[in-house]
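Every number here is computed from the coordinates shown, using simple stated rules; none is lab data. This is a predicted model, so every value here is computed, not measured. Cβ atoms are built from the backbone, for glycine too; each structure is taken alone.
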Structure 1
Amino acid sequence: MLVNKGYDADSIVCFKLVNGDEIIAKIIEETPENFIVSRPCTVMPTQQGVGLMQSMFSGKINSNINISRQHVMMHCPVVPEIETHYLETTTGIKQIPKGRIIT
């Protein structure tokens, strides 16, 4: 039997919803009924690759959002490249790639 131990707060997680949408968001908290997330973005395919679009246009940007577990088909942590893209999209801060030591 597989047991999901949940996500740590501030983890960036991908959700596949029953309507087919793929959402990426930062976990605030998990409850038995909901994932409470911050700044959800919908994944959009573009000519340049994966794009992220704000999921709730008319909501307050810093509000916590409840995603009902009954509307989630699957979920998992995102790959590092998507996490970097998500953080750049939601914060506007471009991360600098890790350097190497010059010998």
Structure 2
Amino acid sequence: MLNDFALLPEHHKLLSSVAAQLMNSSEVVVDSQRISISRVGSDRLRSTRFVLNERAIIAIEQNRNKPSRWGKLAKKGHQVVQFQDVVTKKYLAVVVDGEVTEYGRR
């Protein structure tokens, strides 16, 4: 959930698109806006910020060195991107090879 509302199918498409662009491009395009990709942390993970329904969201490449299930998938070569609400710091969803999984909704 995105705090007060569930992610809609069009949100899933956007998150999947942002994840693919983050992992395969030098910039991300959201609603015709070009957004740069930066490298963050000591592992130089790809990251970008964008707005979804008036909320600031950060997309972060999954750290392959983490022991979590997502880290293990990234280590095996899967494209894993986490999405976090910038204000609340809550992780909202993860995209693995284009497939969106919302946190709190299984």
Rank structures 1, 2 by distance in nm of label points 7 Å out along Cα→Cβ at positions 35 and 67 and report only the one at the top, that is, the highest.
2
Across 1, 2, Cα Rg over 2.2 N^0.38 Å reaches its greatest value in structure 1
Taking helix-only ellipticity at 222 nm (-39500 (n - 2.57) for each DSSP H run of 4 or more, over all residues; to 500) from the coordinates of each of 1, 2, which one would give -6500?
2
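Rank structures 1, 2 by distance in nm of label points 7 Å out along Cα→Cβ at positions 19 and 83 and report only the one at the top, that is, the highest. Before the final figure, lay out each step's value.
Details: 1: 2.9; 2: 0.9.
Biggest value here belongs to 1.
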